[in-house]
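Heads up, there are several structures right after this.
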Structure P
Amino acid sequence: MPLREKKYHQNQESILFFPGQGRPYLGMGNRVYRDVPSIKEVWNCASEIAGFDVRTVCLKGPMNKLVQTCYQQVALTTINIASLYLLREHCCVNEAGYSGHSAGEYSALFAANVLELESVFKLISYRASIMQQLAKNNKGVMYVVKNCSYQTLSTLIDQQDLATKVNICCDNSELHQVIGGVCKCT
């Protein structure tokens, strides 16, 4: 699929935001994989450090592998950084700042020249493996709660006397929260 070039006014400042782990799908990353040395370097570096072929897992799965944190976070970071390379090579963007959500923070740190490519993949691989191991050892679950404020959800948890078993893990926006806890309570 050809890359559509968009030229932006060079004086217009942009904030680049990198997403975190979410809903993976087979074929993800296909649009940003290019037979270009800089892009291939990203995919190869990720695969070498993570110890698995990131491109194969993204494109072919299997899905039960791609949904696992230890694979998904590395895949997502690879796609984020490859997308950044494409943006920088094909568009005139005045980058004024960077932000990332959860695992996307590592891509933002790379974009801001805080971390080098190898360091990003070492850190995200380590983070993902720890999270995967913790999930395996501690049978917990997470749920998205929509249309409910942080304060309302916090009050409901307290009223049900669940504060030691259920936590608000992420305050995504005014009406979008994520809760987590032990399986029996959530």
Structure Q
Amino acid sequence: MTLNTKLTYELMAEDVNTFLDKIQLKNVDILGWSDGGNIALILAMQHPDKVNKMAVMGTVLYNDDSSVTAETNKLIHKQVNEMEDKGVPKTNMDYRLKNLLLTEPHINPDSLRKIQSPTLVMAGQYDVVKEKHTKLIAEKIKHSKLVIFKGADHEAPQKIPQLFNQTVLDFFDQNK
């Protein structure tokens, strides 16, 4: 990857796949939070043989006002504009990552039907990812379980780590 390579979640999922091949792991349990959840979904669709079970938190299929709060996108646009005003090069990794958040991913909800692994779909009650969008993800994955953490936001893994971790571990331990 060069500094001119467009960052995509597909590219990152391929990096994870290459890493799993390199360390000779197959059929792994995957936990992805936010962007990591996007990557996990794509990995499970493109390489189903690699994913045994998956847990995703605060994940989106696409970025628009139906998936995330308008305030979130306004903030990211503001950050990108400030970087441009300061002359930050478009090859700067922070700049590229902010643009990634605005322009990716592009996952068709119906493509989630390809996912065969049991999947825990999670979000906070006050997550930047809208609850309706999280429910859509859970509805499209055949073997999914939905958990909305009451009173929590996008930072649930940090703010309620015991509950979050226990929820994930209980899910991964089911049907072993």
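Of the structures P, Q, report the one carrying the highest value of distance in nm of label points 7 Å out along Cα→Cβ at positions 82 and 122. Write down the numbers at each step before the final one.
Numbers: P: 2.4; Q: 3.0.
When distance in nm of label points 7 Å out along Cα→Cβ at positions 82 and 122 is computed for each of P, Q, structure Q gives the biggest number.
Structures P, Q were compared on FRET efficiency 1/(1 + (r/R0)^6) of positions 50 and 74 (r between Cβ atoms, R0 = 35 Å, to 0.05), and the highest value belongs to P. Suppose mean projected area of the Cα convex hull in nm² works out to 12.4; of P, Q, which structure was it derived from? Structure P accounts for this read-out.
Where a number appears in this text, it was derived from the coordinates with a stated rule and is not lab data. Just so we're clear, the structure is a prediction, and the values are computed from it rather than from any experiment. Cβ atoms are built from the backbone, for glycine too; each structure is taken alone.
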